[in-house]
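**Student:** Next up: the structures, one after another.
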Structure 1
Amino acid sequence: MAFGFVLERFGLFLHVLRQDPGHAGRDLSFWIGIAFITLALITISFSIVQFRRVLKTLKPVEIPERYCTWSGLR
């Protein structure tokens with residue numbers, strides 16, 4: 001996800017370097033950055049679903065003491 005933000009901001013940096021105030025449109029780096037960010041969000045969502053599925057299969061004795069099972073999911 002961070003790589004996507006870097007790519008998207010790099011396009012803005014190139015516009016500043018060119019000193020082209022009339023052209024503030026979206027270029028290829030913007031769309032590639034958005035694609036990486038979207039891919040990261042899909043991966044995070046899939047990981048949360050997998051974690052919940054595995055957690056449901058565990059018995060209470062298999063979960064370590066004081067382990068927070070809801071942390072990061074709410």
Structure 2
Amino acid sequence: MEVDGNIIDIKKITAPLLTIVAEADDLVSPESSLAIKNYVSSKDKTSLTIAGGHIGLCMSKMAHEKLWPETAKWILSH
């Protein structure tokens with residue numbers, strides 16, 4: 001992977017990884033989002049999935065009731 005002209009080896013990433021996925025995302029497919037787990041060396045690889053699409057991931061009732069509280073708990077535990 002290249003960022004700003006620098007080659008980044010994502011296999012060197014060892015930090016805990018949280019992947020947030022929208023099941024019906026029409027911009028970033030769930031398969032594409034989850035694939036990162038195959039390329040990083042993190043031991044802790046957690047995924048949170050929510051029904052809905054790309055915008056619903058941030059703004060839906062389910063996101064506010066379930067996804068963001070679970071995300072906050074995950075962050076605080078790491």
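Since every read-out is calculated from the coordinates, none of them should be taken as a lab result. Note that the structure is predicted; figures quoted are calculated from it, not measured.
**Student:** Given structures 1, 2, which gives the highest value for relative contact order in percent (Cα under 8 Å, 6 or more apart)? Write out the running numbers ahead of the final one.
**Tutor:** Numbers: 1: 35; 2: 30.
Largest value of relative contact order in percent (Cα under 8 Å, 6 or more apart): 1.
**Student:** For mean projected area of the Cα convex hull in nm², which of 1, 2 scores largest? Present the calculation step by step, with values, prior to reporting the outcome.
**Tutor:** Working: 1: 6.8; 2: 5.8.
Biggest value here belongs to 1.
**Student:** Could you figure out which one of 1, 2 the value -22500 for helix-only ellipticity at 222 nm (-39500 (n - 2.57) for each DSSP H run of 4 or more, over all residues; to 500) was computed from? If you can, show how the numbers build up before the last one.
**Tutor:** Values: 1: -22500; 2: -5500.
Structure of origin is 1.
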